[in-house]
Structure P
Amino acid sequence: MAGKNTQVEVPPVVMTLAGSDPSSGAGIQADILTLASLGCHPLSVITALTIQDSASVHDLMVLDADWVNDQARLLLEDMPIAAFKVGLIGSVENVAVIAQLAADYPDIPLILDPVLASGGGDSFADDDLIDAMRDILLPQVTILTPNSIEARRLASNDPDEEDDLTLDECASRLLTLGTEYVLITGTHENTADVINTLYTSDGTARAQHWERLPASYHGSGCTLASALAGMLACGAPVLEAVNDAQEYTYQTLLNAYRPGMGQHIPDRMFWARDMDDDEQAP
């Protein structure tokens, strides 16, 4: 049967640069699921390989910076990219590669989820890597999405002062480094609700409260950052993208499931399952 001779519209293309998580709870697999769910076409540039399950990371192998660069450059020459999303970077050399990519494509928004440690506390970043991020990558970031622990570590000039920094002070320092927006998530703070606060370069702060859910989740930060990238790629203004990405992420957590013995995994396709349930209802 002959098909219609119509031109199919290309969905927004988003490049994600992150580590591979074979459990698909976090990392580049979480980015792909999120971006596909939001109607984008994800490109996956792998920065590191991990051996991990839903409970913990057992080993990490960072890819050579030339491999990261070549993966990204070939795709950038082939397709128009609407947004970058960066997660686990893995090495100072990879920071330099990503910073140069951002410098060469300054009009493309860059969302950085600064993955400095695993959910189980395994470190993914030493002081040299953090210094490189602060010096050459953060000045090119559109929206930085640290949790409160990452915000304090990135903003601190001395490890002894980390615990004493307020999140407002952290955001002020990070904005001074050149990041346009800082969205600090409050899951790790001792508050009744989870309070996520967007800080802007004009000095304003916009807090949103979310019910604190009882489970522990693997990949919520990846989901939020890649949702932000997807929203921006689809043309949403920043404030709208921040609001909608948080709402989307919250729904993935409400619908999270526990396929293994570790943490719950956000359901990035929750809406598709809701559609299936509606179709099966009498």
Structure Q
Amino acid sequence: MIKSVLGIIGGSGIYDLPLENVREERVASPWGEPSAPLRIGTIQGLPVVFLSRHDKGHRLSPSDINYRANIDALKRAGVTDLVSLSACGSFKEELPPGTFVLVDQFVDRTVKRESSFFGKGLVAHVSMAHPVSPRLRIHLAEAAEAEGIHFARSGTYVCIEGPQFSTYAESVTYKDLGYSVIGMTNMPEAKLAREAEICYATAAMVTDFDCWHPDHDAVTVTDVIKVLTTNAEKARRLVARLAASFPREHEACPIGSDRALDHALITAPEARDPQLVHKLDAVAGRVLRRA
């Protein structure tokens, strides 16, 4: 059996976690510089790896994050299951600020980001029909329930490029399409986690109603920060509770998140670019070694 290693990506307002036996490690990645050094430690005996998505001081905008380097570094650190803690806006009255949404679907509206580890010289196609690992989402729901955190068990997250907030027309359009929340960071993060065969789930933490709401016609950083502080405290409780009961042996994902590359590589071995193959040593090493 594979030992579980829980990865946590902290978004806006979450730049650290109270880990035990913690050490900081800069993991070199062939895909560039990760957002921040990894903080590697334990919570109640469970190995946990924390990465600050925007780095301390929030120096990186959503469009400046090197998502490939982040996921590659977490894979090299042995992460088997990855939870994204992400601030978001809400399109539903029943999801007010302070609510955590355990997202089960994504819509990608980003335009500037590298969204795959694969490409010219080694082509691969992974399924994104179900982008979230269901067992990981169930564990999050159980932890949220135990902590008394108001949450929704499912929802669709639309990811925009940013860094600007939505126009009113965009906000109303997304609401009318039935999306639940809006953010700027979970894509291509979820796609890359799938390519790296890491089980992925999101706790999207609502900070505002976006600009569609008649009583909330403009989103400001000042308003968001007020809710971020409260959400961050709840997120720390959520992670602590999750770690306490998390399986110490990695559970096989029922939708195959952790075996996503089994039938994904389409480029013939003799046609593969050796340089790209070398860069994929962590992400795709499991399947490349058997080729």
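Nothing in this text is a laboratory measurement; each read-out follows from the coordinates by a stated rule. Not measured: the values here are computed from a predicted model. Cβ atoms are built from the backbone, for glycine too; each structure is taken alone.
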If helix-only ellipticity at 222 nm (-39500 (n - 2.57) for each DSSP H run of 4 or more, over all residues; to 500) is computed and equals -11500, the structure in P, Q: P
Hey, distance in nm of label points 7 Å out along Cα→Cβ at positions 86 and 206 derived from one of P, Q reads 2.4; which structure? P
When relative contact order in percent (Cα under 8 Å, 6 or more apart) is compared over structures P, Q, which one is greatest? Q
